[in-house]
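*Asks:* Alright, structures below, take your time with them.
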Structure 1
Amino acid sequence: MKDKMIPSFSRISLSGKSWNNDSLKGKVTLFSFWYIGCMPCMREISLLNKLYREYGNQKDFVLLSMAPQIQEDLSLFNNDSVKNVFSRVRMFFHTEPIEYEIIPTCDVHGTRKDTTNFYLMPECENIVKDFKVWGYPQIFISDKQGLIRFVHGGFPLEPSAFDFIFNLYKTEIDELLKN
């Protein structure tokens, strides 16, 4: 996907904001593809929160979290006040709540009654396929014109690599914000 335009998409985040290609025009955008329970994904959340704290107040930067789960599951995952299988996964991995925009890529009609199991559902594959996500976590950073300039897959589990990855993302974002 590097040097290709952001695939066309239109989704609503947990905060109720509508996101699509038009809403990202003029913004450097970091897309984080992850899923609940993915150990490297859980580790990467604190790094992305740190990036969001540094850049989130800039009008020309957006960090979007794209997860192949339904809205209800992602809301429960990020909620400290409700104890359920999703928040327990986050707590098990000692993962802080996500501070940036979370976009569920799954559509479900009605409410799923069984909250004891979570899984990746087939109706989630549209955005994942369009971005050609080959593993989790996966990062895409696009420039202000919507051209994907940076792709990074995986996240190391060693704490010593945290600063290296943070600086790698930060360098790319800083360069794209200049233009």
Structure 2
Amino acid sequence: MPSKTDELISQGLGKAKVMKGAIKGLGGVFRTLMEQHGQASGLLHRIKSSDDVAKRAELWETVRAQLLAHERSEMEVIYRELHYDPRTRAIAEHHDQEAGELEALIRELDALPVGDVQWAETFDTLVERVQHHVSEEEGEIFPKAQDVLGKDRVKSLDATLHDAFDAQLRMA
């Protein structure tokens, strides 16, 4: 369980992402996804900055569950719809590939002791991939997806995403 400080940092970064989404004109489900990006980024950076193996292990369990729940619910709710539209099918397929790579890195990390040098190197790779993934989604994919889906659909998908995320979080 993250400390109160870790939670506050994570939540603060999440709220900053929501504001960024609003400025970009993104709404509904995409603001929620951006908030999740900010929260996960905060935890990832707390892990990177900690020399305490026990603290890293504790935070890893939380961020691991959040990353898996985020990607799986995102695929189930958003990218499933984007697969159906020829304008966004390639985007959805690209996302599926990246999500698979992220899950593979998480499995690699799960197989290593948190204090191991290889764990730290693999974790750094995961952080780089997550940063790339977030940048791509927020800069390119979400605006295009909102245009394709329409603002009403984007709003209506938000509750569906919350439900899917909560269900995935319980399973992660």
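*Asks:* Given a value of -9500 for helix-only ellipticity at 222 nm (-39500 (n - 2.57) for each DSSP H run of 4 or more, over all residues; to 500), calculated from one of 1, 2, which structure does it belong to?
*Replies:* 1
*Asks:* Upon calculation of semi-axes √(5λ) of the Cα gyration tensor in Å from the atomic coordinates, which of the structures 1, 2 produces 28, 17, 14?
*Replies:* 2
*Asks:* Check the numbers for distance in nm of label points 7 Å out along Cα→Cβ at positions 53 and 101 across 1, 2 and tell me which is largest.
*Replies:* 2
*Asks:* Separate question: Work out which structure the value 2.6 belongs to, where distance in nm of label points 7 Å out along Cα→Cβ at positions 77 and 93 was derived from one of 1, 2.
*Replies:* The read-out was computed on structure 2.
Each value in this text was obtained by applying a stated rule to the coordinates, not by laboratory testing. In this text the structure is predicted, and so the values were computed from the model without any measurement. Cβ atoms are built from the backbone, for glycine too; each structure is taken alone.
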